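J.: Take a look at these structures.
Values quoted throughout were computed directly from the atomic coordinates according to the rules given, and no laboratory measurement underlies them. Only a predicted model underlies this, so the values are computations on that prediction, with no experimental measurement involved. Cβ atoms are built from the backbone, for glycine too; each structure is taken alone.
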Structure P
């Protein structure tokens, strides 16, 4: 996990006191606890780590919030291949 912003934390309901480790393990566990379909959520993330695939889909949270997720693979000089993840709230 290289960077998050305030809006990302708001969308996911991440407590200000929650420390984010570089590998994103704590954040992943937190996110899994929030989504309606944790298996599909994890399966897609694991699949995408090995590809350059661009994906746009929606994630439903247990509280009824729907997030649009967009992700693209990026080759970084220092970190190698990594991913940019963008989340926005879907308003009905």
Structure Q
């Protein structure tokens, strides 16, 4: 299986839980990705209110954790705050 190796867990430029991973092989040309899990407000069209929505995003990055591609990569997942689930969705096993 493809492998994701955790490199860093403290990425202060991100909200929520964000971490930098190295991917082998690269995902769509990205050898590094930032995975960011957060609760974001979502507007409810029916009630007009706002609810919190869990989402885990995968973005291409450089080796320092700066996002190089603002487009969500495969593995980005709504309804969860779990990095492992997102990376598995992209086809990567997280190395321990």
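J.: Given a computed value of -8500 for helix-only ellipticity at 222 nm (-39500 (n - 2.57) for each DSSP H run of 4 or more, over all residues; to 500), which structure among P, Q does it belong to?
T.: Label of the originating structure: P.
J.: Follow-up question, since we're still on this one. Which structure, out of P, Q, was distance in nm of label points 7 Å out along Cα→Cβ at positions 48 and 64 calculated from, if the result is 2.7?
T.: Computing distance in nm of label points 7 Å out along Cα→Cβ at positions 48 and 64 on every structure in P, Q gives 2.7 only for P.
J.: Moving on. From P, Q, which structure was FRET efficiency 1/(1 + (r/R0)^6) of positions 16 and 72 (r between Cβ atoms, R0 = 25 Å, to 0.05) = 0.30 calculated on?
T.: Structure of origin is P.
J.: If you rank structures P, Q by relative contact order in percent (Cα under 8 Å, 6 or more apart), which sits at the top with the largest value?
T.: Q
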